[in-house]
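Values in this text are rule-based calculations from the coordinates and carry no lab data. Note that the coordinates shown come from a computational prediction; the quantities given were computed from them, not determined experimentally. Cβ atoms are built from the backbone, for glycine too; each structure is taken alone.
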Structure P
Amino acid sequence: MKVKVFTFNLRVEADCDGINHFQNRKGRILDTIKTYDPDLIGFQEINDNMRKFLNDELPALGYLVEGCGRNADYHGESTVIAIKRDKFVLISVETKWLSATPSVPGSTFGRDQSKCPRVLTAAVLKPAEGNPFVFLNTHLDHKGSTARLLGAIECMQYVAEKGYPFIITGDMNARPDTPEIYAFTDPAPFGLPVIDVTAKLGGTFHGFGKIAPENMSKIDYIFTDLPANQDEAFIVPDEPVNGLYISDHRPVCGFVEV
């Protein structure tokens, strides 16, 4: 089965965004999901209000929404995942903190990491026909390169321990030629090549149109050790409507065979 996968940073609610405050963009976000109808979505920057919005709206579109906040009290930003209920059986789901103590809510690596805890949200899914695989979504630190590298390694250790093929989505806050991105593609935990499904795509972060296309950073990725054609991946256009964007990141879509 060919699975349509989205990685989608929604940009957290922030009053400084003016017209592009999340409350004004909700309709465009839903329209994007309805139009492209992905089977799996990895969201980033989802705070409590945004998580409630997704839990309220996406079940009507056929999705199961999973994930909790990254703080010690399970509130705050999350890396929520959305799964098409009619395509997969959910075997398990969990959130882990990117830290030396991944089961301790709110924990961090310290070192050069920002004050923000970072998490992965992962589900083991069974397609209607086919074998189980892991769908993992994360958001690496925006400040520390060492924290990003350690977070990437922890994500790869996680899928290796699960023992299933995997799909990883995320805002990695790193360009393609950095050690943290190589950490996703070099390990090949099961001997199969790990590819960046989005490798042929351009920049994804535009800051609500403040960054010209030729200067955009590519920081949003889809990795897998399952069969995937990089030529099929695409960036969802995000042209403003009366100054209103979908997000400050362009959504990214890839196709993976499971």
Structure Q
Amino acid sequence: MLVQSQVADISTPTGVMRTYIHRPTHTKKVPAVLFYSEIFQQTGPIARAAAYMAGHGYAVLVPEVFHELNPIGTVLGYDDAGREKGNADKAAKDVQGYDTDNRAMINFLNTQDWYNGNLGAMGFCIGGHLAFRAALQPEVKATACFYATDLHINTMPNQPNQHSMERLADIQGELMMIWGKQDNHIPAAGRVLVQQKFAAANLNYTWHEFNAQHAFMRDEDPRYDAELASVGYQMTLQMFARTL
């Protein structure tokens, strides 16, 4: 399936959010996927991953997750400076800004003649957490979270009841959680804690752990595992095909 890419500058309560849209070139209505990047925003690996998903019949929206804190079009490098800046942006952004970003993208989608009204979400690293955050929106029917960081810790001690794990009751769609057992950002004890809370909340979810390191989906990283990446994409596509 041939894919086209375009840019939309979407207004949010915290400023303009550049959003990259990858979707099929045909004129049929399609489901949409909110696709959340790592802290580096839309890098080459993220753009290729989004285009890959779009090639299977989805309109894939990649927002600049830290749009309030950077000039439009900012892409951080996969280096120490990029990690330092991205982590600083993650600490600086108010978590409720992600919710208003999601509402802005959903409102945008509802005005597009190529959108059929079925919505999913996916993301890598902090984007896995942000995809989980998107699942709080009632329109999101299915979400794939790849090695979602910070779900197992409360990073917002001054914002009670705002951490994503405090709002499990708001999730109405299906979740797929994908982890690497050798991921030093999300230790085994943290994964156990998250799964226990999911089970207690009676969420509709599947749980998958692979022998992989953090960032195993990133095709420019020495930790990249092409075979497992293929498995991850196929599991996600199967879930979206069934739910969207």
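Set P, Q, criterion mean count of other Cβ atoms within 10 Å over residues 41-48: the highest-scoring structure is P. Computing log10 I(q)/I(0) by the Debye sum over Cα atoms at q = 0.13, 0.20, 0.21 Å⁻¹, for residues 81-128 alone gives -0.45, -0.83, -0.87 for which of P, Q? Derived from Q, not from the others.
So relative contact order in percent (Cα under 8 Å, 6 or more apart), computed for just one structure, reads 17; which one of P, Q is that? For relative contact order in percent (Cα under 8 Å, 6 or more apart), the value 17 is produced by structure Q.
Hey, helix-only ellipticity at 222 nm (-39500 (n - 2.57) for each DSSP H run of 4 or more, over all residues; to 500) derived from one of P, Q reads -10500; which structure? All intermediate terms of the calculation are to be shown ahead of the outcome.
Values: P: -6000; Q: -10500.
That value comes from structure Q.
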